[in-house]
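Following this line, the structures themselves.
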Structure P
Amino acid sequence: MKVKKIQPILCGGDLNCYSVARAFHEEYGITSIAFGRYFLGATNHSKFIDFRVNEEINNKEKFVQVLLDEAEKHSDDEVLILMGCTDEYAELIIDNRDALSEKFVVPYIDSELKNRLVEKELFYSVCEEYGLDYPKTYIYNKGDSTRDFGFNYPIIVKASDSISFFQNSFEGMNKAYTANNEEEFNKIIEEVYSHGYEKSMIIQDFIPGEDENMRVLTCYSDQNGKVKMMCFGHVLLEEHTPKGIGNHAAIITEYEEELMNKYKDFLEKIGYVGFSNFDIKYDDRDGKFKVFEINLRQGRSNFYVTSSGNNIAKYVVEDRVFNKELELKIQKDPFYWHVIPNSVVYDYVKNKDLVKKCKDLVASGRSASSYGYDYDLKGNFKRSLYIFLYNINQKKKFKKYCKKY
């Protein structure tokens, strides 16, 4: 069958979704259809996103039917590519992969593998099995009276199942907590379990270091389970708002051969397919890179991958639509990506050698911003106004939550 049209169908409406849609537009000049429960500024008023509000899109009982109803509106010569842009949507796609595969290209693992990886508690068991370094960890269950976790305060406290955690939201909740003593730990646990969350909590040794100790690894594995793209990023800054903490705001790509080979072997041994995204932190105490979690999708900051020369849309299309045998691409050259103003990066990154590297990359034309897309901004007053106000708001947020250096 000759492909007349590729049509991305995206689930989500945040920066992740915008970046995926931008990748499809940059490579193929096409508009993506995106479904979400409500409009978000990240994707609103974009020229290349046809956003559809559907309040039931995240309903487990109706998710598949909403998408199949959309598929019926398209001709047989269109190839519909389905991609989830949040953990929740990615899991819904995986859990319904067989039904959705009748109408969509679905570049995801199966639910059996998902269940081994998605909850942090089980993921760390897999890490142990395959030799991936991770922080010292204690699995805490509701009602557990243990306060000796095998490592000292300060500790990190976070939900093993982040989707369930955010489905039981409450005022003042954080994506992750730091407890400096037992009293603070008890307060966190009481608050979390009094708002409906029932699953385990992850208690971890606090790895010292600023945002710049964080790393991110994004990979694409083809339909045969072979890794075909790896892009490793040195995080410069993260968001520090309570719900946004840990979201990457600026990254420089780097090459770490030993680490990348280890993760390539891991992904191929477990039979992984599609995009994987690892949150990692460098521990100065022992010189090891330690993984926190795997995301079963492209990361929120995925434009650092596309803009550095690894268009994520192209990998899916060439692998799943054209069935091409892809060469392995490992990103080695440095590239600077950001989703906040350069001035914020320059002011709030502690390591000024990294700041100089950013400035050098900007000067040499090797930098990009997710929202800085001329095609989308030219003649688009509403979009341009949003980005202008977004940048002002980012400056205010970093001033409130972070320290200048």
Structure Q
Amino acid sequence: MTVFARLLVVLVAVFALIYGIGVQLFLAQARLDVARELDAAGRIAQAIDPPDAYGVPVADAFRHMRPAAEPPTERSKVPALFVRAVTPVRSQPTMIHGWRLDPADEIEEVWESFVLVSVAFGLGLLLAVAAVYWAVRQGVRPLRAMADGLRAVREGQLGARLPLPRIRELRILAGHFNAMAESLAAEKQAASELTERLLRVQDQERALVARTLHDDLGQYLTGIRAQSLAWVHDDTLSARHRQQAGEQARHCETLQGHFRNLLQDLHPLVLERLGLAQAIQHLVDEWRQLHRLPCELRIDPDLPSLGDEASAHLYRFLQEALTNVARHAGASRVRLSVARLTDGLCVELEDDGCGVPCLEGHRGLGLRSMRERARCLRATLDMVTAMGEGVRLRLRIPARGGQPS
């Protein structure tokens, strides 16, 4: 039930109670007035002669007195229930000296007064309802604005602010809300900056570890494999030793393959050496080979040159997106396009997997990481999905976010 409805119920109940009490008091006073009028008419009837003693009609000269020979006055305007309510119970007779005491005129006057008072009371009720409606409307308007602000904050729009209403209590509440929104926006900005720095430090540490492993452990593996191959062709060794050397060389080759994949996961050296377009091509080729899934790739030949940090964020975004497709989508076909726009870069990834159920069942670090990478690129990430129709991601990187030349 709304606030206005509750106030309306309370207001009507109070008015009905007051009206009921007023009706009882009004009827009690009306009975007293009618009784006084009848007493006065009875004293006049006792003091004068019967109607037959007068030669001319004199009945119209007296109030509440009619000749007994005349029929009773009709009270068609007054309800019978009201007549019974205001007619007093009299012990004295209604016939005195040929006169019949008749309070019809007084009862009609009382009825007219009752109708006027009831109409005035009804108008007062209508005015009170209108005033309450206006007051509630004025009071609820800031509350609705506050509800809209809370909804905006819940949806992540921390820039939402409330206008300060004229009502002091609501103005204080709106001020607290605006202060809360400002605090949340500041905390979100601080958290975003911290996350961006953490991602930057993580990428730097990964690059350092990858280079160290490549320069040290990689060289050792290459040396061991070369020495093993040399032993394979050494005639001074026995056949058994040459066979063991060949097996060792093959193990080193397998280990080097896994080692290259590890280095690629830690830091895409191909991104530094060949650029963004070739790095994406290499990533898709390895993804096809690893997961045995077709992936249609379209890259504009003249991609804008992004900075090292922005290129790393975009590469990691695509790496995480392709990993999610392989793990959760159950797709049989994937399409990736990287196109240059007049105001930036547009990346689209589409699959024909299961869509919504899998996406909702795996809302974990993968999607969060992708959103953080998109935020670091100052990009807009749109995700369109439907049950059984796959998922389509669209990443639009503005020129100011990716710093294209």
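Here, each number is a calculation from the coordinates, and none is a lab measurement. Please read all numbers here as calculations on a predicted model, not as lab measurements. Cβ atoms are built from the backbone, for glycine too; each structure is taken alone.
Where does the value 45, 37, 20 come from, among P, Q, when Cα extents along the principal axes in Å, for residues 314-393 alone is the thing being computed?
Structure P accounts for this read-out.
Taking Kirkwood radius over Cα pairs in Å as the quantity of interest, name the structure among P, Q where it is greatest.
On the way: P: 22.0; Q: 31.5.
Answer by largest value of Kirkwood radius over Cα pairs in Å: Q.
Identify which of structures P, Q gives the largest calculated value of relative contact order in percent (Cα under 8 Å, 6 or more apart).
Structure P gives the largest value of relative contact order in percent (Cα under 8 Å, 6 or more apart) among P, Q.
For distance in nm of label points 7 Å out along Cα→Cβ at positions 154 and 378, which structure out of P, Q has the highest calculated value? Provide the component values of the computation, followed by the final result.
On the way: P: 4.7; Q: 3.2.
Going through P, Q one by one, distance in nm of label points 7 Å out along Cα→Cβ at positions 154 and 378 peaks for structure P.
When you work out mean projected area of the Cα convex hull in nm², for residues 26-209 alone for each of the structures P, Q, which one comes out largest?
Q
To which of P, Q does the computed value 2.9 (distance in nm of label points 7 Å out along Cα→Cβ at positions 242 and 338) belong?
P
For structures P, Q, calculate distance in nm of label points 7 Å out along Cα→Cβ at positions 258 and 330 and state which one comes out highest.
Structure Q gives the largest value of distance in nm of label points 7 Å out along Cα→Cβ at positions 258 and 330 among P, Q.
Of structures P, Q, which gives -22000 when helix-only ellipticity at 222 nm (-39500 (n - 2.57) for each DSSP H run of 4 or more, over all residues; to 500) is computed from the coordinates?
Among P, Q, the structure yielding -22000 for helix-only ellipticity at 222 nm (-39500 (n - 2.57) for each DSSP H run of 4 or more, over all residues; to 500) is Q.
For mean count of other Cβ atoms within 10 Å over residues 98-105, find whichever of P, Q sits highest and give me its label.
Q
Looking at distance in nm of label points 7 Å out along Cα→Cβ at positions 18 and 386, point out which structure of P, Q has the largest value.
Q
Quick check on the output: 16.4 is mean count of other Cβ atoms within 10 Å over residues 130-137, derived from one of P, Q. Which one produced it?
That value comes from structure P.
Of the structures labelled P, Q, which one yields 0.50 when FRET efficiency 1/(1 + (r/R0)^6) of positions 50 and 290 (r between Cβ atoms, R0 = 41 Å, to 0.05) is computed from its coordinates?
Matching structure: P.
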